[in-house]
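Enquirer: Structures follow.
No lab work stands behind these numbers, since they all come straight from the coordinates. Predicted, not measured: the structure shown is a model, and the values here were computed from it. Cβ atoms are built from the backbone, for glycine too; each structure is taken alone.
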Structure P
């Protein structure tokens, strides 16, 4: 049997109360042993001294684009980008072409993902074609193994349809992942409404456009008892509403993206289309509220909202550029460099936000790093300084506002089911099939 021994890493796993220097012995696809020192012959030894070893990270909000938009990303390239970012599992949104509103499309995604290097969990659409007019075949999606539903990229505007979707989701013990955007209030806005939208002369999007839908759907969640997850939360008042709903005992969770934790609307000053995202970058007070919320446990997950686009999609005037950031390959480095190193959150917090809680929300079996568990590991080198070079991205999407910035800390190895699928120990980082 194939055995791999990962030696001398600082293993951090809050689930199994690990924080220390350990060796991890992997046999086939399982962890066989964890100890301070393991000596064994006939085994591949990987010395990761000075690195951090984490349970495999899970990104619960990824756009793989396939089927239909393979020029932006494919399932294979998206999986490679995830591995390069230290993620062992990703959940992909349904806004493909055709939309993942039926078992056939879900089965196609799962079949293609078998050739990828990380685990892929498809999310189904709430409504047919994500048009918000008629419910998708939720029961059939549940039978196909779909554990969450979303019309991500669009809001279900009709409150009656959203209520019925929540009722069906409750029957099948599924989570509704909520894209909160009052499109009538957004209009043709392109950035957060505030000081910078005024001085830049760009059409504004008020924070209330997000908050109105958050409030509505929290009320509907209270009515139906559904598990409701607020996607890419960005506003201070939104945080307050989520906190209040949790205090009432509602089944509410929320996520935030790295870019909304790090950038403010000031970043739009150069009219860089890569700073155009939906929801938009918010004010400094909103960012501070989001940071406080992850420390306090109000926000449950950090998710990339990986949204790759072609060069042409982001070309031209800010008003007409597509929204989104290619985020898989920079997420963990940004969280370490901008938050962990500055003692805003701890490594234990990061593991909870990027692995433990996403698994719980998506009903993914997660045992962490212990004997007999799946050997899914993220090994991170906290000392490596690197420049974000989009030409080296595994993703087809090169759209990031962090391009050419220097970051400290980078994924070293990604291990999926006992196999090293990403290796950055040599002169050039490699994806290994």
Structure Q
């Protein structure tokens, strides 16, 4: 093969990687920007810290895990609580986020000391599969709420993506999500549903409005303890990602490294004025659909996010994507995650005996019916403070405990 042929092939691969990276960026954009909009943080700073945080995560995890870190929804009520306590000053929330990230780093050392083999004993397929199902189904209502803004646009977007995914071939098939969003955007523009003012009013280049953190014991006590709840979500997300890719990231590069990467990225975000970072289900859904698991593509998406935070015009174009369009594509992504959980139970040949059935039903019921399940309050040594576990976190904890109890009985 000639040198020119090799060069042409490499260029083609690079081009495809950039397009796939853009697809990942679009998948995570809506949710990542939504968190700062809801809390008052600067969206451009959130994009910048998400991109940099993703690169930090990849470096910490030996560049092995195809993960994108975006804004964490778990911190929203706590950030708002601190914001109200300090008369709208989010700098104190930043301080709490930094401490929360530091606790994540400390947890990574504890996990490394305990050993991943002991942790794996508590996470058999009968626990992991239902956890993945709950993660996906918990996100579906959010996507449906976004789609309800205009069901027609959501249906056009979802239908286009599904058609390309099932009928497309080769590289086009891998771009089902991006093509679905483009088609949905074009239809939205044609019927006057695109707000072009956000594009015209945006500057060409603009440095994100970074801000310095402030620290107070009250803000730290409000925000930092949430780590004990999102720790279980982190395990679920990394397990889901590994299940999609077909690798055990809990073991290699190791849960301690993924925790370290998440913690350092969250500390970085808090330092500059962004919301806490977390692994993103949207991007795991993209991996499942495209079947392209190269971590380089996620790093390209991270670089796009950084550029996007600096080039305000491009950010304006993405911001103008109607909520219903993102809702339609999110329905596809989140449903795919739930199906991965079902596939995990099937592929791992989980026995449907009394023990596994009780564990799986408990996880799914607690995870999907938080309204009817009382939250678990864990008191802290500081008077008047407690951690509340509910939904996914409580479901995962309950599943792990039930499985451990039944396993101890079977060994007795």
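Enquirer: When distance in nm of label points 7 Å out along Cα→Cβ at positions 43 and 315 is computed for each of P, Q, which one produces 5.4?
Expert: Numbers: P: 5.4; Q: 0.9.
Computing distance in nm of label points 7 Å out along Cα→Cβ at positions 43 and 315 on every structure in P, Q gives 5.4 only for P.
Enquirer: So if we calculate distance in nm of label points 7 Å out along Cα→Cβ at positions 131 and 395 for every structure here (P, Q), which label has the highest result?
Expert: On the way: P: 3.1; Q: 1.3.
When distance in nm of label points 7 Å out along Cα→Cβ at positions 131 and 395 is calculated for P, Q, structure P comes out on top.
Enquirer: I have 33 for relative contact order in percent (Cα under 8 Å, 6 or more apart), calculated from one of the structures P, Q. Which structure is it? List each step's numbers first, then the result.
Expert: Details: P: 19; Q: 33.
Going through each structure in turn, the value belongs to Q.
Enquirer: Matching task: 0.20 is the computed value of FRET efficiency 1/(1 + (r/R0)^6) of positions 115 and 219 (r between Cβ atoms, R0 = 35 Å, to 0.05). Pick the structure from P, Q.
Expert: Values: P: 0.20; Q: 0.55.
The read-out comes from structure P.
Enquirer: From P, Q, which structure was helix-only ellipticity at 222 nm (-39500 (n - 2.57) for each DSSP H run of 4 or more, over all residues; to 500) = -24000 calculated on? List each step's numbers first, then the result.
Expert: Working: P: -7500; Q: -24000.
It was calculated from structure Q.
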